[in-house]
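Below you'll find a set of structures to go through.
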Structure 1
Amino acid sequence: MALQQAKSARVKQFAEHMMTDHSAAEATLTHLDSTTGIAPEENAVTAQLKAGSEGIMGELKTSGAEFDRTYTTRRSASTPGARSPG
């Protein structure tokens, strides 16, 4: 989404970095699931995370500079240790 809707090249680069990091984390978790036989289950925490994610996606139905501001603010707030592109 950010790669298509962002205006700033720095925001697009930040989005690519986040995608790379999240893909690596997902691959690690998938590997652990398959080697340990332990799979995550739906619970109150996952339901809350999904609901929050849906709310953020609604906020990101913008483009250009407005998208850039919202995306970087929300990404930085929801990802501890993430460096904002701005």
Structure 2
Amino acid sequence: MKDLNKIVIYDIPERTVASLEAYRDKRMPVGGFLRSVIEDRLSAAYDRADLDNAKALGDIVRWVRNELPAKAGGVGNYERWLK
């Protein structure tokens, strides 16, 4: 069970959070950078990142780990989640 008293702060561009939330909440596809993060392909993610997302990559990975359902992330789960 998550500790509801713990506040987690992420330093992530707003547009990136909006895309991640749409993926999680509405099962909307994301671009190549975020797909790489979601699929845990971090070298590919870094190669695709713009400067803002490259700086925030650690927080983006933490967001994916903490805020996405387990079945929405990881290798092979991206396409299944969208269906």
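Can you tell which of 1, 2 yields -16000 when helix-only ellipticity at 222 nm (-39500 (n - 2.57) for each DSSP H run of 4 or more, over all residues; to 500) is derived from it? Show your work: numbers first, answer last.
On the way: 1: -24000; 2: -16000.
Of the structures listed, the value fits 2.
Given a value of 3, 15, 28, 26, 17, 8, 3, 0 for P(r) over Cα pairs in 5 Å bins from 0, in percent, calculated from one of 1, 2, which structure does it belong to? Mind dumping the intermediate values first?
Working: 1: 3, 13, 19, 21, 18, 12, 8, 4, 1; 2: 3, 15, 28, 26, 17, 8, 3, 0.
Working through the options, I get structure 2.
Given a computed value of 44 for relative contact order in percent (Cα under 8 Å, 6 or more apart), which structure among 1, 2 does it belong to? Could you put the intermediate results ahead of the total?
Values: 1: 44; 2: 35.
So the calculation was done on 1.
One of 1, 2 was used to compute mean count of other Cβ atoms within 10 Å over residues 54-61, and the result was 16.8. Which label is that? All intermediate terms of the calculation are to be shown ahead of the outcome.
Numbers: 1: 11.5; 2: 16.8.
Computed on structure 2.
10.4 is what came out when mean count of other Cβ atoms within 10 Å over residues 22-29 was calculated for one structure; which of 1, 2 is it? Please report the intermediate quantities before stating the final value.
Numbers: 1: 10.4; 2: 13.0.
It was calculated from structure 1.
FYI, it's all coordinate maths here, none of it is from the lab. These numbers come from a predicted model, not from an experiment. Cβ atoms are built from the backbone, for glycine too; each structure is taken alone.
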